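Student: Listed after this line are the structures, all set down as structure tokens.
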Structure 1
Amino acid sequence: MDFVLVAVASILIILGILGCILPVIPGPPLSFFGILILHYTRWGNVEGNLLLWLGIAAAIATILDYILPVWATKKFGGTKRGVWGATIGLVIGLFLFPPIGIIIGPFLGAFLGEISSKQKQDKALRSALGSFIGFLLGTGLKFAVSGVTTYYFIMELAVR
């Protein structure tokens, strides 16, 4: 049974890393559940405090991933249409032009969203830049949390 649990945990860790890029997969929580499952096998002996902190970090990263792009877009003068444009641009970019579409899509989407709300081009461009910065901050935070979790996951398996 432990082999099955380690296999499931490994899949969750991999999906967690992928989820840092793919917007439909919650990366850090999946990584956390992967190490949590490993903890309950004979190969895992993760300290309780570490599990607690990884869980808190996964929750914070997931919440901030939704807040940062909106906050940055608004901070740079964006409107709701810019935020929606960035989100739609991310999804379209993901499927039409992977992997570069994940980066360009939110920027173009926010720009087009702002233009459609009759914003001047320079303000729309500034808002799109804010959306892009927020996206990068959220993605970087998710990668950091999932990366640390993956590190501890690998170290637990390597030591045993």
Structure 2
Amino acid sequence: MVIRIFLGYQLEVGGKRFFIQAAQGDVNVGYLGSRFEQGYLDILKTMLLRDVRLFFWYLLLIIPGTIKNYAYRMVPYILADNPKIGVKRAIELSEELTDGHKWNMFVLDLSFLGWYILGALACCIGVIFVFPYQLATNAELYLVLRQAGIDLGKCSNEELLLNPSEQPL
């Protein structure tokens, strides 16, 4: 658990940054460790609070916990864009971006179930290929939700530290 908190959160957010940038054509493995340099404590606090909140939601029951899990899913992506956005704002923005899209996100997750079963039948080798595919798909989902959030005024380019060149076409 300690390794997850002090090392895993940074790698998770760095991985999200890698897939966001890769979706926009900038493939650089250096993004994986980029969050150790910038905003380490901010990322640690935000991700830890997100996980604590999820834990308490799951204590209520599985369904409320699952709904909140989808609501908080974009937190690491938001931190990948701006690690200093703040704990409260990152969670709030994730809830705003996923509002009305949770069912579609659930269906998207279900679409990978067959691939995972097929990968498991192939001596679990196939799972190695499906997982990055799912991560890349979730990064594309974030880009779509982020652009919709910017268009609707839920967030701004400045808040997410985006250059106009980083906007998807």
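Each value in this text was obtained by applying a stated rule to the coordinates, not by laboratory testing. Every value quoted in this text rests on a predicted model; they were computed, and no experiment measured them. Cβ atoms are built from the backbone, for glycine too; each structure is taken alone.
Student: Suppose helix-only ellipticity at 222 nm (-39500 (n - 2.57) for each DSSP H run of 4 or more, over all residues; to 500) works out to -21500; of 1, 2, which structure was it derived from?
Tutor: 2
Student: Identify which of structures 1, 2 gives the largest calculated value of Rg/Rh (Cα atoms, Kirkwood Rh), for residues 2-81 alone.
Tutor: 1
Student: Sticking with this structure for a sec: Who wins on distance in nm of label points 7 Å out along Cα→Cβ at positions 58 and 74 among 1, 2, i.e. which is largest?
Tutor: Largest calculated value belongs to 1.
Student: Relative contact order in percent (Cα under 8 Å, 6 or more apart) computed as 28: which structure among 1, 2?
Tutor: 1
Student: Another question, if that's okay. Where is distance in nm of label points 7 Å out along Cα→Cβ at positions 66 and 98 largest, in which of 1, 2?
Tutor: Comparing 1, 2 by distance in nm of label points 7 Å out along Cα→Cβ at positions 66 and 98, the maximum is at 1.
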